[in-house]
Structure 1
Amino acid sequence: MLNETKNIYRDRIDFSKIKGVFPMPDMLAIQRKSYKEYLQMELLPEERKDIGLQAAFKDIFPVSDFKETTQLDFISYAIGNWECKCGRLKGVENSRRKCSGCGTLLPPDAELTEKEICPYCNSMKTIEVPLCDHCGDRVELKLKYSPHECLQKGYTFSVPLRIKVRLISWEKDPVSKAKRLKHIKEQEVYFGDIPLMTEKGTFIFNGIERVVVSQLQRSPGVFFRPGDGKGFFIGKIIPYRGAWVEFEYDGKNFLYVRLDRKKKFLASVFLRALGFGSNEEILSLFYQTYTLVFKKGTLYWKLDENLVGKTVSAEVVHPKTKKVIMPVRKKLTRELFEKLQAAKVDVVALSPKELEGALAVTQIPDVMDSNMNIDEDLWEKLAQYKEPFEVCFP
């Protein structure tokens, strides 16, 4: 007789009382599910949620020209070619199960019982998959190359992406600027190829298998760090999306801006590109402005809370009772400011010394420009100007 084969492996005995062995979870299920929700390729356009690719298209569209006479609207998108083997039965709606009783199209991830009861009409054995009358095959996503072929031949594992857009044109009246609808045209256009994820949670580009690797990203917000010079700091704005904006000073104390760490340019150019075109608008962003006016050769300041601490050059009287509220050469305190407000005093006369170091905000033709120092040479010209003007103190 032949000797029986002996078990060379050692038997392991488990002496634990609680047997709770968890099955190994599918680590790739999160990646596949996330990309599936991003594409929503198995859903109809009216069933898609505003997430992923659908949200990206809605964020970009509509697109219009500068004259606002033409507009391109987004309607829907389709991923891949869904058809049977012979190509006669097409459409992603024909790839999903359908109840023949109520005619409802079931979701692609719908779970049915063993008896196949429709969750909508509770009919039994009415769930059917549309089959082609010619070849008898069901509709599936048609792939030009399988993942194995893409790895061998150096191709990209992808499917075509098509979007349906609507072009709207108007005719604008040159006189009244009123718009009249000219024509509307809808068309499905090829947008490009979009990669597909394999069952292993990878992508194949030119025959090379790649995966999405999570990386650390700076938290969005505003950050400051010391600069090269003493007492200077560099400010950095990190948004959720878009370019990083970095502010820095040079050796001559000029403020510059960098976008995505590229070539720097003046901060004033950056502000003008954002829509602040004049010097007056830029100065008003950074400095508190004061409104001044000359009356009979005397300089008056519009009463404001920022005047607290300034010295008055002329006594202030009550407009009705003519009583002196504030004497000459006295600093404006918080209590006096509230009294002047209660008496409805609009302007007060301040000492000319308070204008030392002031910059002009209002541009006055033939007198002064914005961002110009106010000195004694401008005093006589400003005294003849009867309209209010604004200044600031850097």
Structure 2
Amino acid sequence: MSVALVIGAGPAGLMAAGALARAGRRVVVAEAKPSVGRKLLMAGKSGLNLTKDEGQERFLAAYAGSTAGLVRAAVARFGPAAVRDWAEALGQPVFTGSSGRVFPEAMKASPLLRAWLGDLAAQGVEIRTRWRWAGFAEGGFVFDTPAGQEVLHPEVTVLALGGASWARLGSDGAWAPWLAAQGVALAPFAPANAGLVVDWSEHMARHFGAPVKVARLTAGDVVLRGEFVISARGLEGSAIYAVSRPVREGAALWLDLCPDWTEAEVAARLARPRGGATVATHLRKVLKLDPARLALVMEFGRPLPEGAALAALVKHLPVRHAGLRPLDEAISTAGGVAAAALDGYMLKARPGVFVAGEMLDWEAPTGGYLLTGCLATGLAAGAAAAGWTG
């Protein structure tokens, strides 16, 4: 039986291992950490968002980057409906929330991961933890292991080592120099799904931790209605993560704090007599602005204009910020193995070596797109690797 090696035991690597095992290959999974799926478990602490229940065209449009076409093709084959079926086949029923996001009924990632590992073990997949890949040598793959250095010479390999964020969970990007030395084209790493750094005035401290639940965000080609949180370090949350790509590329970020009203309707409300009330009190009363939204107007809009200009400001508030949080604080990364380096999922420079998951140069917002993309590309790369061995 031919031996297949998978390096990395996150969602993409485990999916690749399953595909190879079902194709009759003997599969060894090497994982640097003492346990598998650490980033998956962390993601599941607040509820594991597996995928999103929405139309295929809209779902596929969420993927960007040089390998986005490859990822979209994989997701078209293994998309939201397939993810639901896969989880339920592992004995983990799912449900769809009001936002369309799909979660396991257990909410946490650990029951799903245990069932998944049990299924892989039943297929004969061997997982070796504390096996850290240390690069290429002697025509094979070198590992630092508890028993010392080992070199493996598999017939086929799938690399699924993640991107370059959350290094403490295993995605440290250490693989990039080794692939670059092999002549593999790489796109530079950059933070994706990251918070914004804002140097707040002292008056904002009372609002740290406050959610902003009614807002429309615009940055470049991305326009969405969503929620975010004011934090001591800046702005965080799903809506902010969704605009991180255009913001990273230099687009200005604007907030519409009254998305349910037109600018004319906002202006008409502001034109009501305010008597001796301050502008802030008038904004709060006639526009129903909660303290968090009012604080943002006062922070980013000073000095406040009058009349129609104030209405325009509320509908088009510019966000002054100092860019995205650092790479290792991002939920995911853009960059990685570029499309030019690939023949399908296989590295042109290393025949028989395939790549999956966040190692590829793609990005997508949180909300189920990231995990679905990792599962789908892992499955596709594993199938391609099995096919390459004949």
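A short reminder: the numbers here are calculations on the coordinates, not readings from a lab. Remember, predicted model here, so these are calculated numbers, not experimental data. Cβ atoms are built from the backbone, for glycine too; each structure is taken alone.
Distance in nm of label points 7 Å out along Cα→Cβ at positions 102 and 142 was computed and gave 3.4; which structure, 1, 2, did it come from? Source structure for this number: 1. Name the one structure among 1, 2 that FRET efficiency 1/(1 + (r/R0)^6) of positions 30 and 158 (r between Cβ atoms, R0 = 25 Å, to 0.05) of 1.00 was derived from. It must be structure 2, since only it matches. Supply the structure label, taken from 1, 2, corresponding to distance in nm of label points 7 Å out along Cα→Cβ at positions 222 and 270 with the calculated value 2.7. Computed on structure 2.
When P(r) over Cα pairs in 5 Å bins from 0, in percent, for residues 78-165 alone is computed for each of 1, 2, which one produces 3, 11, 15, 16, 15, 14, 10, 10, 5, 2, 0? Only one of 1, 2 returns 3, 11, 15, 16, 15, 14, 10, 10, 5, 2, 0 for P(r) over Cα pairs in 5 Å bins from 0, in percent, for residues 78-165 alone, namely 2. Quick check on the output: 1.3 is distance in nm of label points 7 Å out along Cα→Cβ at positions 62 and 366, derived from one of 1, 2. Which one produced it? It must be structure 2, since only it matches. Work out which structure the value 0.05 belongs to, where FRET efficiency 1/(1 + (r/R0)^6) of positions 246 and 294 (r between Cβ atoms, R0 = 25 Å, to 0.05) was derived from one of 1, 2. Computing FRET efficiency 1/(1 + (r/R0)^6) of positions 246 and 294 (r between Cβ atoms, R0 = 25 Å, to 0.05) on every structure in 1, 2 gives 0.05 only for 1. Taking 14.8 as the value of mean count of other Cβ atoms within 10 Å over residues 206-213 derived from one of the structures shown (1, 2), identify that structure. This value belongs to structure 2. Among the shown structures 1, 2, from which was the value 39 of percent of Cα pairs over 32 Å apart calculated? Derived from the structure labelled 2. Structures 1, 2 were shown, and helix-only ellipticity at 222 nm (-39500 (n - 2.57) for each DSSP H run of 4 or more, over all residues; to 500) at -9500 was computed from 2.
Please state which of the structures 1, 2 yields 9 when relative contact order in percent (Cα under 8 Å, 6 or more apart) is computed from it. The read-out comes from structure 1. One of 1, 2 was used to calculate mean count of other Cβ atoms within 10 Å over residues 318-325, giving 10.8; which? Derived from 1, not from the others.
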